[in-house]
1. Have a look at P, Q and say which one yields 3.3 for distance in nm of label points 7 Å out along Cα→Cβ at positions 129 and 225, as calculated.
2. Given a value of -12000 for helix-only ellipticity at 222 nm (-39500 (n - 2.57) for each DSSP H run of 4 or more, over all residues; to 500), point me to the structure among P, Q it was derived from.
3. For volume of the Cα convex hull per residue in Å³, for residues 73-168 alone, which of the structures P, Q scores highest?
4. With Rg and Dmax of the Cα atoms in Å coming out at 20.8, 64, pick the structure among P, Q it was computed from.
Structure P
Amino acid sequence: MPRFDDAPVTWILVVAWLLMAGLTGVVSPEPEAMLRYGAHIPLLVPDEPWRLLTASFLHFGFLHLGLNAACLGWVGPGLERALGGLRFGLLYVVAAIGGSLLSTVTHNPLDNAAGGSGAVFGCFGAMLGLLMRLGRSQFEFLDYHGPRSLVTLIAGNLVLGFLIPHIDNAAHVGGMLSGFVFVHVFATRGRARPDVWTWTIRAGWLALFGAMFLYAVRPVLSIGWSARRALDAPTSELRAVHEDRLRRLGMSSEAVRNALRDALEEYYGDLGAEYGSRLFR
């Protein structure tokens with residue numbers, strides 16, 4: 001087993017997961033506790049974008065935590081030594097946020113998502129990125145048993161994620177893609193200056209990441225956002241635009257507000273009711 005000083009960031013992350021499990025409940029955390037400590041709920045992201053990251057430190061019970069900790073303990077130390085502690089920590093942040101962003105785009109606004117698996121898949125993607133850069137050709141690593149086993153592991157987990165309900169496979173895909181791009185596209189390649197094509201690719205990925213972040217924090221086409229804007233937009237013209245949109249969909253701002261407030265209270269108890277009153281005054 002690697003020593004702490006071989007991979008300090010990896011073990012700090014595992015300890016952080018354990019501490020948050022202690023706060024929310026190790027065996028079966030209550031939804032209200034998950035809400036309080038930063039679970040990813042798309043409806044709340046516009047007001048609390050930090051949930052895109054904090055959700056990666058929370059887990060739905062001991063089995064969920066144990067599986068993710070085992071995977072991070074397996075892949076993290078070697079990857080941290082290859083990248084360095086600072087880059088590995090940044091990789092975790094980027095992959096966790098990237099996974100949450102894709103989850104935001106594809107999930108119900110009231111879904112309660114959490115777990116470090118998006119960041120773990122980011123580590124898997126980063127390993128693929130490193131392997132593709134180290135060989136004489138990008139796919140030379142497939143000639144070796146170890147890397148092929150990694151590809152099989154990733155594929156098997158993604159298939160299971162599609163087959164088993166309640167697994168947030170969007171977060172897995174988003175995290176893996178973010179980790180791969182972070183290493184394969186953005187990590188420096190020796191001392192040579194990047195060429196124009198490399199800068200163009202980097203700009204494109206940054207633009208995509210930024211667009212998804214803006215969509216998460218300003219979901220202008222979502223029903224909940226239109227209801228909020230119809231109720232509290234700064235100008236009467238903007239309120240009328242969103243009210244008209246809801247009317248064309250056969251809804252009203254009052255009906256949507258009441259439905260979301262009731263759902264928040266039903267799912268998340270008194271704290272959910274507090275959030276509902278704050279968001280939909």
Structure Q
Amino acid sequence: MKKSINTGVLPDTIKFEDGLKIIREAGFDAVEISAGESGCVLDINCEENNARKIAETIRKNGLEISGLFTRGLFGKFPLSSPDPAKRKKGEEVLEKAIRIAYYVETDALLVIPGIVSFFTGGGEIVSYDIVYKNSQEAIKRYVEIAEKLGVYICIENVWNKFLLSPLEMKRYVEEFNSDYVRIYFDVGNVLFIGFPEMWIRILGKLIKRVHFKDFKLSVGNINGFCDLLEGDVNWLEVMKALKDINYDGYLTAEVDSYKYCPESKIYNTSLAMDKILVSGKV
């Protein structure tokens with residue numbers, strides 16, 4: 001397994017290339033990059049040559065690209081929305097993101113499939129069955145493009161009150177009947193409603209990428225997310241489960257930057273991941 005970190009760990013005060021050097025020096029193998037409307041590594045409307053230049057910069061600094069995600073766009077324009085215009089906009093984002101993933105030569109695109117309602121509140125509330133139907137119909141339109149370009153559409157489990165059990169998530173993904181629709185499993189996100197090690201074993205080979213986050217159940221809300229090894233994730237069991245399904249892909253830490261001395265967050269996260277990886281060898 002390879003260590004990766006989300007570029008959201010880099011604050012605006014650090015130049016991108018300088019941040020990449022810190023990430024590499026801290027012991028990471030790869031970065032997960034973002035595309036969006038602002039504050040991202042890439043603009044969602046970027047040209048192919050711009051995307052390839054960023055990818056070249058990353059690789060020149062000794063790092064691979066573990067995946068691509070779109071910051072905030074699938075929340076702003078849900079693929080499941082009952083509003084056709086908003087849903088169409090979400091589909092445009094999906095297609096653009098698939099192409100950007102191809103340009104930067106990563107085979108994994110993180111996708112939030114739909115939203116019933118966010119646990120954090122706000123936004124429209126949509127009937128569960130409508131979210132299921134609309135999101136599948138929207139994603140199905142772009143599976144052929146993803147297959148052609150060799151990009152996996154990776155459905156992530158997030159706090160969207162949707163796909164609330166591993167059995168349902170497995171069925172949802174398998175119904176696409178495509179090897180290029182897979183799962184981006186987030187360890188910390190699932191702790192609020194279940195046991196990540198159980199989800200991992202049930203989802204099995206459908207898992208294409210893994211996000212590492214930790215969470216404090218005693219807090220029980222969005223403020224419960226914390227540094228790795230400071231929460232309630234049973235990392236020993238998680239690593240055992242990943243070993244059981246023969247997962248050998250990227251493990252990407254999804255963490256925010258520290259306000260002060262942001263580079264220390266990168267080093268601390270790397271050390272924590274080393275400890276977790278060692279636990280998996282027990």
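1. Values: P: 2.7; Q: 3.3.
Source structure: Q.
2. On the way: P: -23000; Q: -12000.
Matching structure: Q.
3. On the way: P: 112; Q: 94.
Comparing P, Q, the top value of volume of the Cα convex hull per residue in Å³, for residues 73-168 alone belongs to P.
4. P
Where a number appears in this text, it was derived from the coordinates with a stated rule and is not lab data. On a predicted model such as this, the values are computed, not experimentally measured, just so you know. Cβ atoms are built from the backbone, for glycine too; each structure is taken alone.
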